[in-house]
Structure P
Amino acid sequence: MKSSFKKKAIIIGGSKGIGKSISTNLKKAGFAVTSCSRKEVDTSKLYSVNEFIKKNKSADLIVLNSGGPPPKKFKQITIDDWKKYFNQLFLSYFLILKNIDIKRGGYVFYISSSIIKEPGNSIIISSSLRSAMSSLLKSYSLENLKKDITVINIAPGPFKTKRVKELVKDIDKFEKSLPSGKIGNPDEIGKFVRFIAQEKIKYISGSTVYFDGNINKSYI
């Protein structure tokens, strides 16, 4: 007899863009989805994160997703910038992973960025903190081997989201300049997450998967 209880998925940053697509696809897969906007949990504010943790003790699957910092050159970055985005892109995720119990056989997906492989000189805060979080995530995956928790770092390139509109002035011109000639569709990542969870794919744990339309030239 099959259980009537649905598996629980928590999507941080699940109200729009890639997060929303993941939420939609996981609902189709039969998950009970808690999809959080910034109003539900603001990862730049630790008190908001702590309140969220109190209400969410466990999950079968969690997605860590957040918008990125504005582009700034090295000398434009302030200490306040580092403090805010350290909370938003690193410390809050650490607290969530430490205090929300991911059940045995569960999944953790982290939405980082393809810039972790090729950092530039304009979105320095984002590349620095997402690289640090990617390292922490690898350690977390090793720590949870015995619980069979599958941990995947998804590193998108440019996708049709608000974030790209903030970073690019001429979308059409930018899109034509890409190797594939197009910007990514968030639904591709949503379908990927759904497939991994629905089909119980496990041996991919600890990996970084690049969704960047072949922008990065490295084959490693």
Structure Q
Amino acid sequence: MRPPPPAPVLLPLVLAVPGLVLGISGLLHPHRLVPDTAEQWYLLHLAGLVFFPLVGVAFMVLVRGRQDPLAWLVRLTAFGYAVFYTALDVVYGVAAGDVTRGMEDGYRRSADFSAMLRVAVDLGEVGSWSLLACGVALSVDQLRRHRLGGVPALALLPGAWLVHTDHIFSPGGVVGMLLIGTATGLLARNLEPTRPRSGATLSPSAAS
């Protein structure tokens, strides 16, 4: 007897989680990095090390099993976002937060520290533009393949733009990540169920 197929709602929920978690966490994100806010800044970006790249992974899952050029463009831009935006999170989030929480009130940032932050911003720019490019590629892909079923992909465009301009700061960045998470979850409903590999055989117990 074959086991029942997994509930179709599971994958959409899983793929929506990274964007939704980042959107909700943005409500707690300080708007300035100073000693008083550094601990919270540090902890939020430490969690971001997991969830920022998972947004890119979710995009890749939406084109799983495909080898066409548009699918590879989605993978490439999602990878660029995951790598470069996570670099921003590591440097400007985790490292800068950790250093700042050890500073006294009335501190002054050194020139080297400020230069490090500028590098982080430049890396983040590459990541956020990659996110925008991925949103465009997915929108074209999903609308061409699924028509009305691909309409949720259009929410990726304002979502990615708000993340590009506002990171996950409230309110713009929060709305942006919530749009991305919601759209990704809805688009997952378009995925065809995975099929067993050709030539795979049932075990005797499954065949009975």
Self-check item: For 9.8 (mean count of other Cβ atoms within 10 Å over residues 74-81, calculated) the corresponding structure among P, Q
Solution: P
Quiz item: Which of the displayed structures (P, Q) returns the greatest value of mean count of other Cβ atoms within 10 Å over residues 50-57 on calculation?
Solution: Q
Quiz prompt | percent of Cα pairs over 24 Å apart from the coordinates reads 46; which among P, Q | solution = Q
Practice problem: Using distance in nm of label points 7 Å out along Cα→Cβ at positions 26 and 162 as the calculated read-out, with 0.5 as its value, let me know the right label among P, Q. | Solution: Q
Self-check item: Entry that produces 32 once relative contact order in percent (Cα under 8 Å, 6 or more apart) is calculated, selected from P, Q
Solution: Q
Quiz prompt | Which entry (P, Q) yields the derived value -11500 for helix-only ellipticity at 222 nm (-39500 (n - 2.57) for each DSSP H run of 4 or more, over all residues; to 500) | solution = P
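All of the numbers you see were taken from the coordinates with simple rules; none came from a lab. This is a predicted model, so every value here is computed, not measured. Cβ atoms are built from the backbone, for glycine too; each structure is taken alone.
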